[in-house]
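Each value in this text was obtained by applying a stated rule to the coordinates, not by laboratory testing. Quick caveat: nothing in here was measured; it's all calculated off a predicted structure. Cβ atoms are built from the backbone, for glycine too; each structure is taken alone.
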Structure 1
Amino acid sequence: EEEGYIYTRLGNPNSSELEEKIALLEGGETQNEFSFLEPHNKVVLKEYWLHSLANGPLGAASKDVICSYKLEGKSLNLSLLATARFPAAQVILLNGSEEKFTKTLALDPISSKKINVELELNWFEKDIELVIKSGPKMLLRETVLANDNALAVIDRQEYIPPKARPKSAATEAVRAEQFRFYNKAIKLNRELIEENPKYVGAHLRLARCYLKKGLAAEALATLEDLALADTENVALQYYYGLALWRLGRREEALRTFFKIPPASKLFGAASYFAAVDLVSKGRLGQAQAKLEYNLKFQPFHYKSRLLLAYVLIELGDYKKAAAVLREHLAANPIDYVAFYLQSMIGGEKECAGFLQRAQNAYEVLTFLHELKDYQGCLEFLQSCGLENSLLAAYQNYYQALLSKGDYTALKEAVESLDLTYVFPNHRLDGEILSAVINDSPKARYLYGLVHYGAENYTEAKRQWEVLAAQDYNYSVLYRNLAFYYQKHEQDYTKAVETARQGLTKEPLNHGLAEILAHCYLQLGDEVQITRLTEAFRAKNRLTENETRVLANLLNHLGEHEKAAEVLNSREFRMWEYCPENVIPFTKLYADTYFGLARQALAKKDYKTAAEAIEKCLTMEKRYEEKFAKQYFYMAVIQEKLGNFPKALEYYRKVIDERIDREDEANYRFFVKAAQRLVKLEWIGIR
């Protein structure tokens, strides 16, 4: 069509009298043009196409020519029908810009003209285009099959529309907190508060995340103004009181907890803290009454039941305490605090072994510490025979509290520790270590480790930078600090400086070279990458992680054959979830053989490329993994080999992977495979 014109056929279909143009007003419609309206679609059928039904499946059409084409084997079969007479139409097949086939024939609306064109395999490297001309007039120009070299097809980025309905920030914040991604939840809640400063729910979630991370001061700052302004909001009052309690402001916290009504589900927790305060002041009778009243309203509050048992033991009512513990253990069979309390009244001895494990001992110690029963903490640590050297060192802390002396013995005990197997990760560790942080470098390092484990990276970085500035002789400090710069700040230059500083420290730490390798790759420092690769290759013996790093560097340098030799030189451990900063073996294996395949594809050596991708396909596939990339590569290779049935099989395997849109790395191959299947089906490859 041209603007203002509709081309149509008049009179007898078999007549040779054809009128080329009928001038009509723009938007005009005649009886020769039919529009069928359906509920959700408008299908427009042009009358001048109706007579072409016997021509074959529609491939391409214009106002002058209707074309059907089908690829069978290496032959492209064309069927052409015109809407007017063109006695000397020229049919041209282009491959890219190169003319591969040409034929002149007469086209008319009465009979279809058949043409068979034998295709060569190398034609599938460029677009195959059909051009039909009549003198200077272009009748039809259509791309029969879009092609490109294999790497261009693989690397092309297809358009993927954005999601219509992104998840709300509030929903994402709740989900992040549930899965313990507290920093992400904090970030999302801060954004919500910036948008709406009066959004109380976001303030509550933000404070709750701070409390779970041990940042009571930040939680208090988040809630204080709101809590003082709205004394009727029970949740707001509870978490405000909890922040005050964690900061040691117990009297203020208790006044806030007293605002929680018995009907609230938070009443049990609030009353528990009131009972703890009474116990710590030695008012055991009042504490017993408070706890019994609490359990009357909320019998499910297990902490109140444990504290009641402790109070009864302290009051000498062992019989009643034993009954409370039996009832509690019937509902909670594995409760280490209950086991400890049972042992205090001569209960089950077979549970004593549980308390010699450090993780379980921390639960008992935290319970006693909150009650300020420092004598009980000391006796517990002395009695349970713990092998954990850090917990054993804490005896000096409680002795200092009881004698009101200094922490010299604690400092000496911490400094005497071998840090190799010491991993503090409890809030209690941070409280005790902070007592000697200014006098003990090891205490400062471990204090930073506690905060790093809680994802309080700013505090961990602050403590470790103090030690680094003092040139502290412990290589793991520099490994941890460099990894922080690498992962959380993406400051690769600073990470390199810190890692190099740690190379001269004791003990020898292989993780520093791994961090250097990662940072050099991110910085694109090819000189240092080459030097580090040569240094690894010159070593007589590499650790497993160094072998992984070497293979990764070789892949970066394009030496995939050497990388394959390195990977085949030893056995590798396999993890369900690979530790941080350890390159997964599956990634190294895939990168190596994908690299070999891409090198072969660049040379158009499709058989070698297929062999390399076959290696990737033989990898163990775990339930959560997708092979969309492997299948797509193989499908493209099979196309280039002219094996279209096999190519279709692999494209369909990509579709069968059922890729979720969240999986961006694989979803693009899903889209490309779907589009290619449609294009191949359009030319009859099914």
Structure 2
Amino acid sequence: MYILEVIPLTSLPVNAPQILSYFCHENLSRGALVEIPLGSRKVTAIVISSDSVDQIKISLKKTGYQLKQISKILSETPQISEYQLKIASWIARFYYAPLGLSVKSVIPPFAFKKKYARNDSLANLNNLPHNLAEIKPTIILTEAKSFLINLKSHIKSTLEKGRQVAILVSDKTIATYLAEEIKTMAAFSVEKTAIVNSSLSNKSHFDISNGLESGEIKIIIGTRSILFSQFKNLGLLIVEDSNNEMYKSDMTPKYNAANLAEEVARLNNAELILANQTLGVNDYLNTVEAKSNFINRKSHPKLSIEMVDIIQEFKDDNFSIFSQKLKAAMIDCVNNDKKTLILSPRLGYSGTLICQNCGASVVCSNCEIPMRVHKTVNLVLVCHHCTQSRQVPDHCANCNSGKLKPSGSPGSQKIFETIMRFIEYGQMKKAPALILDSDVIKNDLEENEAIETLNKPGPAVIISTQMIYSHRFKYNFDLVGIINIDALTAFVDFQIEERLNNQIQKIFDFEPKRLIIQTYNPNSSILNYVANDKIEDFLKNELRMRKMFLYPPYAKIIKLSYRHLNKQKAYLAARVASEKLRMARMQLKLEDKIILNDSSTTFLSRENNYYYYNMILKIEPSVSNLREFLKYVPSGWNIDVDPARIF
């Protein structure tokens, strides 16, 4: 009989043991899959050690509990390598995540299918490089269309050394564009390139995984999951747009792939390149402190940004969503058979439905947040959080007035409707006008059909949300107009201006002849920094402000979240957690090192009938016993390190 140490591939409380013991009549290899009883459930687990009872008889006698037997063996051969276990362990440790879920995220999806289970040992893949050194990333600024050209020498040099190249991208559309471009570059071997994304079949994923392990595949391009691949000899890891929010997982474990990339590069003794359109705040500090190498390979000429004051438009009796300047520029562009991009701040038709009598808005019954106005045949209200929809009411629920009117920033549907009116009234000649957002585009085929319009001769107007940014690697627009840039900064967050700068810099990749930005605040500091090409001044000011108010990179931010169907129970749980953490902070003598903000509920206090509470922790870098402090976080609370948004 043998005693197995296993990691259940399920969520266990972070404070509870993450490795459990069971007995089995067979000696299993490290990495084997078994099914175990856990409470009333049967769950899959990974074996990490197996010892005969004779070897540990003494220690067994000292235990005060009875071991359970595993339910069954799912795979006797290892389905995860030592390297992948190290990746999972790093995620669990850095993000204070359940170890089981961290391991589950690393295991390839085909591992749970008998048809694709490994029949060979992973022993030959468990030899990690010796003498691992700290990684010093290289930040390369590059335009999207010059991405591979500017990285060609790095990729070619790596391939000539017989090593592999991985390119991490923020979405699969970009992966497709880069793979197509690689086919045209003689320096790279096309048949040795693979693309990985979440839509791959198990067979395709299995074949690619084998190709990487054998070394047959030399270049791999893909989204977050490529970081979990078992490489034979990775020599170069490139992260495209490392500050992109898409790299942050919204499911537990809530890791950031751009941060994980550094650990992957370190474990493989590989070079790490962050290929960005612009410097982020952390990037800038790392270059100043010589923690990163820096190369600027951007070459496009500076674009003059034209800003339009929406308030002045109102004063001039123009109440259209298009300013006179943007309207004239779009009409001129279409009349000259050119391409126009209108960036929409949101999905749907309009913002919210407001009562003109009392100012109340129509809120979602599940979420207690204003519903958004959409248009099918008629106007409908849709909640963007729980997807509940309803017809537009005839009267206000608050004052019974019938004066309900759509209000707020226009969405893609209203922009499209306005453009169609220009054509209908003969103000603009007929041209294809298409919406590119997640409301209208439901799959890759629909997106490809819509974007194909740009390949046809003649004019075209694309109305899009941020979905269009994925296509900046291939397409250009003669005119780009932003209907309301202030709506892009509606969230309260310390990173909001940095994100706005990143978005504007991506617009430059479309190489427009004109960029017209409509705003209620033409004196906005970030808009003026960008318009005057003073990005370094912006970054210096951001660092100064973040240091003053203790935000990253001068502190670690952790968001603790709790939810419950009962409002009172959610409130009491928040009070208990707050008191426990304050006592722990005092006991561990961390009052001056950890700031705990528990003064309010979340920005969205109720979603899909659950009541939410957040607590925000700001931790100084000098805190060495943070894990000890977080042990006091009660069960049921979600821990999010470096959250995408605070509220």
Structure 3
Amino acid sequence: MLITVPPSCIPPHSLAALPVSPASEQISWTASSTNPTNGYIWEIRSFGDGGSGAAGLEATGTTAAGVTTATVTGLTGGTTYYAWVRADCGGGDQSIWDGPVAFITVCDPATVPFFQNFDATVEPDMPACVIIQDENQATSWKPFFGGSPAASSDPVSIRYEWNATTPADDWFFVQGLTLTGGKTYTLSFKYKASDGPDYIENLEVKYGTAPNAAAMTTGTLFTKTGIESNIDSPFETASVSFTPSVTGVYYLGFHAFSDADQAFLYIDDIAVESCATPTDVKAYSTTPTSAEVHFTSAGSNFVIEYGPSGFAPGIGATAGNGTVITSATSPVIITGLTADTEYDIYVRQNCDGGTEFSLNAMTTVRTLCEATNLPYLVDFEDANTPDVPSCTSTFDVNGNSGTFWNDGTGGQWEVFDSQLGDPTFISGSKSLLYVFDPVKTDRPADDWFFTRGLNLTAGQSYRLKFYYKGAFGPDFFEKLEVKYGTSASPATMTSGDLFMDDNILTNLDSDFDSVRVDFTPTSTGAYYIGFHAFSDANQGIIILEDISVRVTPLVDAGIPAIKETLPTCPTPNFVMTPKVVNYNLTPLNLATYPITVTASITGAATTTLTATVNTGTLAPGDTLQVPLPAFTFNAGLHNIAFKVTNPNDSENAN
């Protein structure tokens, strides 16, 4: 134990710094217990200890007795400083220095449009130009580097980190913005909670003339209590317009005020603009060398910049490394692209005749493959679930809430694997599904799936074949139509109507319906076949399988069954009678196109039984029973394969 005489002048304590502007900082401290008669002396330094001399001393000053705050001016924005303070008890009696307390002055103000997505933050640093204020000295806001699904734009977001016993009372402030009095601006940002609905969060956004809670008095922009989303939920988008009355520098403050012992609250993609960025930007490749760009905006002057995936776009009127075109409306057609190539596309609005521009809104598109020759088959087995197979495409006219495969939402075509079992496919283990939108239940189906482009010849007849059914009929019914045209776009599906069923009542336990339809284009070229789901809102699922296109065959016959029930062996002189069906859409003249029916037997015996039919006519869909020569089945296991053939049947051995 060491007993000493206490100093005659006790130092102050709990020194703190509060940002005011890029050039100023408010410092405060708790008074000395000796009530110094001459007040306090403070220093702001870039290096060195308090009282160590002129080197590193950036500012110094005094306060009168009882005054425990000071506003430091003449600083530089975005710079690190160190604050020191000591008591002056008079007569040369001064305390030791309390400090240092490091602080970074706020950055110089930015102009609008402004965007902060935190992605430039390097772990473990705080985001540049973001100020944190923890009002109750517990947990606070920190950058989160885990990426999706905790970031709206990968890889970084900012989140409030909960405390088990202390409620949230924590602010972060983005860089100051120079705003014009009387001008309307729009704030937008993405947010979600991590563990709702078991743990809920509260958030408000205010703005004011300094980046601290006490200065957030100009207006409240957003308030939401009871945020019940979770980490797997999509981010919610907040958008609010505001109009400052006076020109100046303003700071936006995001305030978490959740109860104690809740969870995390994520914020990302903060934007402030007065020239609104186009929304709902989507691009569709409609031919191998073109794309349609769709977006929503009330404006009438837009810059569209496109280039190879990963290129750096421009801002405002200045182009980046892409190709720039302009347009007054949506959609915009981009031509001269390379087939089967991924492009990034940026859209920004031009306001006030080029004096002001919005932020960029970005989408990505892969151009279609070159058209292919027949025969053509897409059975979805090579698809990377939930994406459609390469060289095919979709066109979502009215939006969706996500994918059924990834997050249980829907509103679009997607490939589905065999988790529902055999009822969902004909061959393999994958099929194409249109799934209703369970989030936006008033959204009807208006969704297209397009085959690859097919090289077709004028005057030649072609056959489209596919299988389909609903999933939840008859309680929910579906609607499907099939058309074809010269590009993979709903607007060009004008070459012909191929099929429609507006009352699909089948379900998962039903057999697939088989469709065969012949069509003849009037011009030679590349054509796309479009499958259009147009079910009412809040229905169910349409399943598509094994889409094929080939030249219409002169003969299309098959054997679905035989007349007899196979015997128990041994049985002598047994006659088997295959049932031959004319699957063609025209009568089959057997004198012109004779058919050969065979039964190949292996196992306990090996032989081939054959019968030829060369007279008569078989109508479309009709069945002809063709008896084969008698055969003696000895004891043992026999394997029998039946087939019907003709040189003009391109699907021989049905």
Practice prompt. Figure out for me which of the structures 1, 2, 3 the number -16500 belongs to, where helix-only ellipticity at 222 nm (-39500 (n - 2.57) for each DSSP H run of 4 or more, over all residues; to 500) was derived from the coordinates.
Written response: 1
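Just checking, which of 1, 2, 3 has the largest value of FRET efficiency 1/(1 + (r/R0)^6) of positions 236 and 508 (r between Cβ atoms, R0 = 41 Å, to 0.05)?
Going through 1, 2, 3 one by one, FRET efficiency 1/(1 + (r/R0)^6) of positions 236 and 508 (r between Cβ atoms, R0 = 41 Å, to 0.05) peaks for structure 2.
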Worksheet item: Here distance in nm of label points 7 Å out along Cα→Cβ at positions 380 and 628 has been calculated and equals 5.7, so which of 1, 2, 3 was it run on?
Response: 2
Worksheet entry | Top of 1, 2, 3 by mean count of other Cβ atoms within 10 Å over residues 92-99, largest first | 2
Worksheet item: Out of 1, 2, 3, which structure matches 32.8 when Kirkwood radius over Cα pairs in Å is calculated?
Response: 1
